[in-house]
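I've put the structures underneath this note.
Please treat every number below as a calculation from the coordinates, not as lab data. Since this is a predicted model, take the numbers as computed values, not measurements. Cβ atoms are built from the backbone, for glycine too; each structure is taken alone.
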Structure P
Amino acid sequence: MPAGGTVIRLAEPRDALACAALTIQDDRECGASIEPGFLDRYAQAWLADQDRVTFVAVAADGRPLGLVTAAVVTKLPSSRRPRSRWLHVSLLFVTPDARGAGLGTQLIEALRQWAAAHDVSRIQLHAAPQARGLYERAGFTAPSAGLMEWRTDTT
């Protein structure tokens with residue numbers, strides 16, 4: 001459980017390696033094996049991605065405790081609808097020792113506040129079954145039955 005002094009803030013370039021390390025922790029928890037050089041590859045890709053917003057939770061001693069990262073998607077305007085923007089959350093992760101202290105909720109709230117201030121109409125995500133309660137408490141609902149998707153992979 002994190003001690004007082006934990007800060008939730010918008011990630012900066014100096015946080016690239018911390019974001020990569022948190023992503024590796026999540027990948028390991030999900031059973032993935034980490035390829036050599038992944039830390040640097042992820043950090044470089046994260047730095048290059050200009051259409052992403054990331055918040056980090058940082059302990060008073062500087063240790064990263066969690067993050068939420070989302071891609072900003074912009075729909076072009078048409079004569080039938082105005083231009084719109086939304087966020088697609090790709091990862092919400094809190095380190096095991098910091099879970100249960102409300103950091104996931106705080107990270108989602110920081111993202112919601114950012115969305116409200118940046119003309120973002122919605123936040124979407126794919127929730128793991130064990131995380132659904134967190135998202136439901138934060139006001140997320142299931143999308144309509146009309147949502148469809150095509151994937152190149154068949155798995």
Structure Q
Amino acid sequence: MSVYQGQWAFSLTPRIAIIASHFNASISQALVDGALFTLARLGLPADVVDVIWVPGAFEIPGVARRVINRYDAVITLGAVIRGETPHFDYVAGAVATGVADLARQGKKPVIFGVLTCNTVEEAEARAGGKHGNKGSDAALAALEMISLYQQLPDA
């Protein structure tokens with residue numbers, strides 16, 4: 001069976017994990033909704049996409065590492081919003097580094113869709129507001145990367 005999604009062709013329907021943070025829940029939910037809508041609009045059946053919720057963004061890389069072998073791609077979604085303490089710097093940096101480390105392994109695409117914003121308003125603008133929906137953008141990136149990985153020779 002061949003699935004054709006616009007510019008992407010897959011030998012089999014890809015399985016995708018979306019790992020999302022409960023923290024800043026309304027923003028995370030909007031990102032997840034954007035990703036799911038985009039994947040459905042492009043013809044992926046709902047049963048090939050799993051959404052895994054974690055307590056906060058800090059937990060995303062560990063769960064991604066645990067599940068990556070079961071999927072063709074992992075999309076990470078959430079929002080880390082700057083506050084009055086340095087907590088933002090530690091969490092945002094750790095999440096970005098953890099997701100990047102997993103992506104650098106090159107086994108499967110890992111998409112970084114975690115917003116790192118100064119304010120709630122900035123995050124809302126990127127979760128379905130005036131700057132679009134970065135969850136939708138992450139879904140598109142996942143499909144493009146799955147197709148690309150299928151075309152590249154194994155290392």
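Quick notes on this structure:
- Origin of the value 21, where relative contact order in percent (Cα under 8 Å, 6 or more apart) was derived from one of P, Q: P
- Test item: mean projected area of the Cα convex hull in nm² calculated as 11.2, pick one of P, Q: P
- With respect to distance in nm of label points 7 Å out along Cα→Cβ at positions 62 and 86, the largest value across structures P, Q is given by P.
- Structure from which -14000 was derived, helix-only ellipticity at 222 nm (-39500 (n - 2.57) for each DSSP H run of 4 or more, over all residues; to 500), options P, Q: Q
- Here Cα Rg over 2.2 N^0.38 Å, for residues 30-109 alone was derived from just one of the structures P, Q, and that gives 1.39; the source is P.
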